[in-house]
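Okay, got some structures for you below.
Each value in this text was obtained by applying a stated rule to the coordinates, not by laboratory testing. Everything numeric here is computed off the predicted structure, so don't read it as measured data.
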Structure 1
Amino acid sequence: MDEEECMRVLVLWTGGKDSYHAYRKAKAMGHQAVSLVTFTGGEKFKCHNQDAMRLQARAMKVPYQIRKIGDPFIVSYKETLREMCKSLNVEGIVTGDLGVPDSFHENWMERICSELGLKLVRPLWNKDRKEYLKELVDQKTEIIITCVLKKLFGAEWVGKKLDGSALAEILELSEKKGMDPCGEKGEYHTLVLDGEDFCSKLKVSYTLGETTDLWYLKAEKF
């Protein structure tokens, strides 16, 4: 069960719209974000640029860590989280999850937090997708799309701002193709360039990258 008392927390960080707004809402609830943290298997993310995430943390004036996870994944994840929370005297974990994306991820953060004696804070959990996206646009947070599935989106979506016009197109696509309008199943990924918690705006120069399944933003300079 999610808890809402004020705590020292770690924020699981991707640099995208959901982790940023979960951070903002957790902060508004009175929680103290001791650090942002990104867990990685060691390979560079195509969806989430690590240099950008470091710059976001600097702009937000919040400590940031990247922690490598080995095999077996769940065991390594749990032990790394245990060590971090103990060293930073953290009581809770903040995630930007909106719901359960698939059977593999079902309740696994709940289980890990329960086993470690941590409270799980999910400010966006089960939020109505349309209302949430409208809230993002209304708050004037500057967000760009960094990665999309080719079967759903064209290459022109990479680098596009998530504004009212893009929101209308995404909602139309979700109706036609049955996708999650928030991209919760990996349909698209985002990067926050500016917001109320930023002391400076991120600027990015990029080229278009691709794999068999993806179009993605290949950052050259921030």
Structure 2
Amino acid sequence: MVRKKVCVLASGGADSSALLADLLGQGFEVHPLYARAGFLWEKAEQHWLKRMLRALRSPRLRPLSVVDIPMGDLPRSHWSRSGRGVPAPGSSWDSVYLPGRNLLLLSEAAVFCRRRGIGVVALAVLRGNPFRDAEARFLKSMAGAANAALGANLRIVAPYRRLSKAAALARAPGLPLELTFSCLKPRGLEHCGACSKCEERDALIARGPRS
């Protein structure tokens, strides 16, 4: 029996970590993929992602792969690079939007999958995500463009698109939330405790996953 392969776009945050655990639990051969673009949080993010992957150890979990995506249109003064004006607690969801990131990330993921014979890319988009590059029609169109360019038969899926964060986390019971990482301006390898992502994660840790 051929085991189904899936590439998971992994960041080390709670949502993508739950997706990794969920798909492993379903019996998939999971290939985690991290995208590096020169943002402030990437060193810490990769550190915690590797710890999470060790905690999820499974013979079906493949080693972490890292790809570089160009985000050169974002100036050095942008908060994601400079650390100045990082979205604070209470900021709206769209304050953390990085234009074109999913477009570039999925392009790299498609090439990655084509070379390895992987037929599915999964990303942990949640219900209520307001960004156009998280919509079902974009993901379908992106898969179509990738298949036309690469001669592949790739699917791009977002299995949590209709789920809240709590419902998504309920799909991965026992997930070590203390190993998740989500921060816009880390202090070394630790959370800053003062950005909108830290606020969201602190609330998650305080209440724990609920269905």
Structure 3
Amino acid sequence: MTLSVHVHHLGSPQRTLLRDLHFEVPPGCILTLMGPSGCGKSSVLGAMAGTLASVAEGAQALSFQGTVRLDGVDLHALPTARRGVGLLFQDDLLFAHLNVAENLLFAVPPGPRAQRQAQVEQALEEAGLPGYGGRDPATLSGGQRARVALMRALLAQPRALLLDEPFSRLDAALREQFRPFVFEHVRSRGIPVVLVTHDAADIADPGRVIDLGPSTVDHA
């Protein structure tokens, strides 16, 4: 299940963020996109996920010209819900009105209730949080909330996963703990992953890094 992206042009009518960018991410691999703030890192993720309108540059709508293919299927023409692409942000975005188990259950695809509940229990075990299903998310630590957010993203069974600065809100000690947790779980599922960060310490594979620097940005 290879993710292939070709950005012909990404930007607004007044500004080009990126042009002529191409990359492929094989199954189980993690590609890191780096670069300064405003260079278009999150916009690339938005183009892949179909949420580009939500990362518009100020009042200017961003547009994407190019192709996004997953296992040979062109995703660009599909609505967000049908792309099979998961997202994990720097904010955990857990639902405050649902307990931990209900947050996880929200992501589980339809099926027999007992089977879906078993998937939630397994996710809690993998996250090191057995017995936490009935807890209010507000009572969890930052690291615990981050783990729940990751497991919720994975329970949706994405065919590719996009990580938008998922470590940036954690303190240094938690970052050191959470990075290997994330990398281990996404690699074990054999899905392509794109990680956006500005911190070199977050790089999962030094051989798979793209720096979105001056060569890909046009301020004209």
Item to check | relative contact order in percent (Cα under 8 Å, 6 or more apart) derived as 33 - corresponding label from 1, 2, 3 | outcome: 3
Item to check | Origin of the derived value 13.9, 36 (Rg and Dmax of the Cα atoms in Å, for residues 23-126 alone; candidates 1, 2, 3) | outcome: 1
